[in-house]
Structure I
């Protein structure tokens, strides 16, 4: 069979500590391992397929040459803006219109979760929609005692310290305020948050959130932006991945934590059971509920072992091999 030439477009390079960029990097790595695929990035050269992760000028300036052969991964839905960027209530109708327009400009749209597909259909996307969840690179993220030791040394944590970690942009939608409130209820646990503010002052409610962070109890630490290659050891430093985010599509942070064998405590969001199985993680809806789950978790060694096993098992669903197989098949179909 002829080799497939794929031009992958993303304008996420300026936001490297962000899920869309990580998904873009993971896709490039997965495809470059396939001998039947040649990968170009933001190229003007001729290719067989255009696959876009963002829909800014780089995409619009290239799409005309790929009639019938345009694929777009839908990382963003209207709910992604709520509690993320300042003034979202005012410009949400425009954002929804633009998402509909952008996704309809591709021939195939890849929804990163089942509920994303439903939301795309709700806003009027009429193109072919397939569900393809974000992958996790098992060669980068895996359970390892040596990584745990390195991560704890990085943070200056004792081997027996109780540690809960959250990962994501510092913004209201990620549940940062709830993270801080829960920490105040669990003074014997260290709470670490990894992530920065790629949108700076455009972050929703940034002043109020800064005040919350400044008033946090001493057992909360914000480590800021961390490079991707350092993340495996920092996940591994944790006993529990605590992620009270209000809304996610297919959060790479959850996938990565699971691949490192870290049990999950998530907000009881309706999108999660279809992705992870409701029996495979702890859940709550507010600081008091999170406190109860955390106390029960650290009091029960058997529960911790069981949830570690469940995380590792669920992470297998997001392997890069099956992800790349799906893409190669889709590209060949698109080429006719």
Structure II
């Protein structure tokens, strides 16, 4: 890394906060109506004119809006990812990052003590937090295209039942059901999450929602209902420690019918836990807000093998668009 790369990375909080505040203030929604000058944008937002102009200039420099002859307008990136009406809206994830930004000020303490900066409750304690978290997960997956790619490339031929464990907003399972019309699915998750799931499915996936059962399951304390032909876990194992994950794989094994398939989607790291870069950095967030980190294929395959799974394989998603992989295994 050269000086410019180091300096840019070290100061990246400034860019992140500019984008978070712009989404929170509604700058992109305001410009969707018509191009505006700095004063017009400030009037639309009810903000200070000089300060708004400074923020707008920064957004233009970052390539998120265009500024020409004093007029501000959206560009392809902001129309695609930063307008709430877009199917690829990333704003819910950005607002989630904004809400937990303060946790990063406690990183030093977490490094010293090994303890998280907030209770690792999967954002279940307060309804507003649950809603923001689950909609952020939906936003991220839709914007990046993970669910669409996964549904197009997973071979679920012969399956009749699948459960998405920790399925959150149901984004993945909805995509799978569209691809495989004979499939019926369940989402196993915590009660507060399922309340949000129900709303999201009604809003965004009414055509497949009748084929999805919402089942309250705490995978840390409950047995996983079965028997199932398939179990899908996306971004679950990174929230838990090594002992919990080994136990979870045993529960998954018991829940699957003979010949059943488990599909684990996550940042699957190299043996040194340094690549993919996004996974190594994201482990810092997990230190702050969860019990886990991102794990290597050797670790994940070890838990699966110990649970009794066979034919364990790693299928990386294409990079740089994606930073995760699928680990797929079968119950004999």
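Any read-out appearing in this document is the output of simple, stated calculations on the displayed coordinates, not a laboratory observation. If you're wondering where the values come from, they're calculated on a predicted model, not measured in any experiment. Cβ atoms are built from the backbone, for glycine too; each structure is taken alone.
In table form, for the structure just shown:
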item	result
Winner on mean count of other Cβ atoms within 10 Å over residues 184-191 once structures I, II are ranked, highest first	II
For 18 (relative contact order in percent (Cα under 8 Å, 6 or more apart), calculated) the corresponding structure among I, II	I
Which of I, II yields 59, 45, 32 [Cα extents along the principal axes in Å, calculated]	I
Top of I, II by distance in nm of label points 7 Å out along Cα→Cβ at positions 192 and 296, largest first	II
Given 12.8, 40 for Rg and Dmax of the Cα atoms in Å, for residues 48-111 alone, calculated: source structure among I, II	I
Source structure (of I, II) for helix-only ellipticity at 222 nm (-39500 (n - 2.57) for each DSSP H run of 4 or more, over all residues; to 500), computed value -12500	I
Source structure (of I, II) for distance in nm of label points 7 Å out along Cα→Cβ at positions 144 and 160, computed value 2.8	I
